[in-house]
Structure 1
Amino acid sequence: MHQEVKLCVLGDSGVGKSSIVQRFVHNTFNPSVESTIGASFMTKCMLVDDCTYKFNIWDTAGQERYRSLAPMYYRNAGAAVIVYDVTSHNTFTSVKGWIRELQLHGSSNVIMAIAGNKSDLEGRREVTYKEAKEYANSVNAAFVETSALTAVNIHELFREIALRLPKKLPA
């Protein structure tokens with residue numbers, strides 16, 4: 001079985017959206033990645049439970065000046081990853097705004113996942129796993145803590161999305 005899904009990656013500037021996408025698609029990490037302008041597009045296929053999922057990934061800009069462009073990328077998206085930085089509570093607070101945006105302007109059945117990135121920086125943590133997990137549960141979103149630097153849980157994040165996607169019956 002083969003399934004294709006449009007997925008957008010949302011979140012504040014500097015939380016690691018592009019780094020997560022780069023790690024997932026190319027298994028690389030660039031410590032000096034530039035801020036995304038507008039959005040970038042990549043694809044990646046992943047096999048989960050005998051089904052090949054083709055993710056068409058829109059990595060959006062997090063900077064406030066590009067915020068008005070975001071609906072263009074998450075409109076008609078089957079899935080969205082909302083990223084925050086575990087070392088910045090402000091970026092976690094912003095997740096709630098991104099979720100509201102998705103609920104207002106996105107597909108009614110969009111699959112959401114919240115990613116707490118930079119989990120390798122445990123000593124600088126400002127957002128507890130418990131707080132984020134409880135919020136994710138409250139909005140029916142998957143939750144995974146990731147590290148684009150060390151590759152921890154990057155594939156698990158996309159696997160969680162694949163498992164939540166509605167199954168298409170074979171033709």
Structure 2
Amino acid sequence: FLRSNLGLELYRGVNEKEFETKKHHSILPNRNADELKKFKAMGEIGYMSDKLNKSLKFIVNNPADYATRVMRRSIAFWTGDAWVDTIFWFYGRFAILKHIIFTLPTLFGFYGLYLMIRNKTTGDFLFLSLFIIYPAIYYLTHTLPRFRFPIEPELIVLSAFALTQLFQSRIQPLFKSNS
């Protein structure tokens with residue numbers, strides 16, 4: 001039997017202003033005394049079930065709002081959100097540069113994936129599956145830049161593939177024509 005915190009994670013995604021503030025954790029029982037009291041009184045399973053029920057009720061009653069949140073999270077997963085300026089060096093500084101650095105592997109990685117699919121390269125389905133399945137839960141619940149870190153190596157591999165293909169098809173012929 002595995003316990004699940006899906007209810008709480010979904011609750012965070014429908015109740016917090018995740019794109020307007022960096023206070024994602026304000027409703028977690030380990031950071032909110034009132035929520036901790038509820039958690040202790042209801043027990044873990046009851047607490048998570050209550051949060052799941054409240055989340056599902058919100059989704060049913062506000063489908064357009066929830067769909068908008070899912071779209072914003074799906075974009076934020078790949079391009080970053082307000083939390084990007086807190087990662088890497090210089091905490092809280094160079095936000096635009098950090099967003100560019102965070103987004104570049106996405107752009108080149110997806111271009112590399114496109115090239116793999118177009119050229120019917122072995123392994124294209126594995127990369128495509130990874131990029132569809134892995135982030136899905138974060139689109140539905142909530143996202144942070146660190147949630148993308150486990151698939152950064154794959155993004156870098158695809159980025160390298162894209163840049164190599166770009167070099168071979170566009171830049172290398174320029175050198176051959178000059179010689």
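Here, each number is a calculation from the coordinates, and none is a lab measurement. This one's a predicted model, so the numbers in the text were calculated from it and none came from an experiment. Cβ atoms are built from the backbone, for glycine too; each structure is taken alone.
As an exercise: Cα extents along the principal axes in Å, for residues 59-106 alone, calculated from one structure in 1, 2, equals 42, 20, 12. Which structure is it? Source structure: 2.
In this comparison of 1, 2, the computed figure 0.20 for FRET efficiency 1/(1 + (r/R0)^6) of positions 83 and 123 (r between Cβ atoms, R0 = 25 Å, to 0.05) is attributed to 2. Looking across 1, 2, the calculation of distance in nm of label points 7 Å out along Cα→Cβ at positions 27 and 155 that yields 2.6 traces back to 2. Here Rg and Dmax of the Cα atoms in Å was calculated and came to 14.8, 51; which of the structures 1, 2 was it taken from? Only structure 1 yields this read-out.
When helix-only ellipticity at 222 nm (-39500 (n - 2.57) for each DSSP H run of 4 or more, over all residues; to 500) is computed for each of 1, 2, the one that comes out at -21500 is 2.
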